[in-house]
Structure 1
Amino acid sequence: MRGKTQEDRDLIEMLDPVAESLGYEIVRLRLMGGTEQRRLQIMAEHPLLEDGTGGDMNVEDCAKLSRAVSEVLDAADPIAGEYTLEVSSPGIDRPLTRLKDFDDYAGLEARIELDRVAEGRKRFKGELAGVEDDQVGLNIEGEDDVTVYFPFAWVIDAKLVMTDALMERGAKQRAARLESENEDLSESEED
């Protein structure tokens with residue numbers, strides 16, 4: 001789900017080490033458009049830590065990753081024709097593209113779409129219930145005490161739903177990031 005096409009997946013394989021070397025993770029990559037005006041969208045973030053901090057990137061982070069990715073793409077030239085590079089943070093109502101995302105955001109509400117019918121439908125909404133083996137758990141909305149598990153391979157789209165709990169978590173993450181950035185700034189001023 002991080003990449004839809006084989007070309008996307010090849011680019012992820014090339015660019016993952018670049019992002020990781022700078023302390024970021026690629027959440028999703030999409031190369032869109034025809035053969036002339038293509039757009040390469042990279043959504044990335046800081047890895048989430050056990051205390052829930054990490055996540056969103058600021059403008060400087062996006063620019064830093066964009067410069068590093070541009071250098072690699074210019075040297076390797078894997079994309080035919082011209083394209084525009086866009087690097088962004090996934091935002092608060094982020095897509096869930098990796099198995100670990102379903103664990104990291106357990107307890108929050110999400111929408112999930114499958115590539116096949118399960119439990120009589122393809123689309124589900126509910127509270128994420130974590131991961132067991134390679135299965136994504138979901139407490140289905142409106143059905144008390146019903147947790148269903150889907151193979152991660154069946155999931156074609158998943159996204160967090162904007163709720164008060166999600167907003168509160170996002171605010172806490174931003175506050176922790178700002179506090180960390182202020183501490184780093186204070187330490188560098190002392191040197």
Structure 2
Amino acid sequence: MLRVALTGGIATGKSVVRDEFARLGVPTSDADQLARAVVAPGTPGLEAVVRRFGRGILLPDGSLDRKALGTIVFADPAARADLEAIVHPAVREATDVWLASLPAETPFAVCDIPLLFEAGREGDFGRIIVTACEPATQLARLVRRDHLTPDEARARIAAQWPLDEKLRRADYIIRTDGTFAETDRLVREVYRALEAES
């Protein structure tokens with residue numbers, strides 16, 4: 001089975017692309033969802049996060065206050081590194097378990113991993129797809145999606161590798177500046193290429 005990583009900058013359309021692959025029948029996983037699961041209430045991951053950052057990052061129901069934690073880690077690279085050291089190994093393990101659970105005859109599977117390069121995981125995959133859009137589009141999407149100020153959004157974009165560097169390492173690039181129909185057409189082109197490869 002060909003392992004395919006889907007990555008790109010924050011708010012560059014990864015989930016739209018992943019959803020279209022899923023509609024085409026490709027098994028897909030989402031590292032963001034896995035990351036939420038490893039810090040759910042009652043998990044060792046959440047206990048470790050609370051030990052490092054304090055109980056102020058919890059909501060009244062005991063779940064993680066993502067906005068409060070985000071305010072801390074996007075302002076402090078050392079704090080972000082500490083959080084990643086807790087979350088990334090658990091997400092990697094969950095991804096590997098998911099891939100191993102797929103039927104042996106599966107031609108290829110797509111893993112949406114936003115921090116693929118930052119986590120040093122590119123070697124785990126046979127092909128890499130990078131989503132991209134214009135910087136102004138990315139900023140506007142992030143402000144709207146996550147209810148951030150432009151400065152907060154810029155800090156989150158700056159916390160990741162530059163998109164140009166990710167694009168240089170891509171096997172396939174899917175631009176998401178156009179309409180959803182245009183993005184879906186590009187996904188289908190990559191789907192056919194991956195089908196031929198696998």
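Tell me which structure, out of 1, 2, gives -16500 once helix-only ellipticity at 222 nm (-39500 (n - 2.57) for each DSSP H run of 4 or more, over all residues; to 500) is calculated. The partial results should precede the final answer.
Numbers: 1: -11500; 2: -16500.
The structure behind it is 2.
Once distance in nm of label points 7 Å out along Cα→Cβ at positions 68 and 100 is calculated for every structure in 1, 2, which label goes with the largest value?
2
Upon calculation of relative contact order in percent (Cα under 8 Å, 6 or more apart) from the atomic coordinates, which of the structures 1, 2 produces 38?
It traces back to 2.
If you rank structures 1, 2 by mean count of other Cβ atoms within 10 Å over residues 12-19, which sits at the top with the largest value? Write out the running numbers ahead of the final one.
Values: 1: 15.8; 2: 20.9.
The structure with the largest value is 2.
Read-outs throughout are calculated quantities, based only on the coordinates presented, and are distinct from any laboratory measurement. Bear in mind the structure is a predicted one, so any value in this text is a computation, not a measurement. Cβ atoms are built from the backbone, for glycine too; each structure is taken alone.
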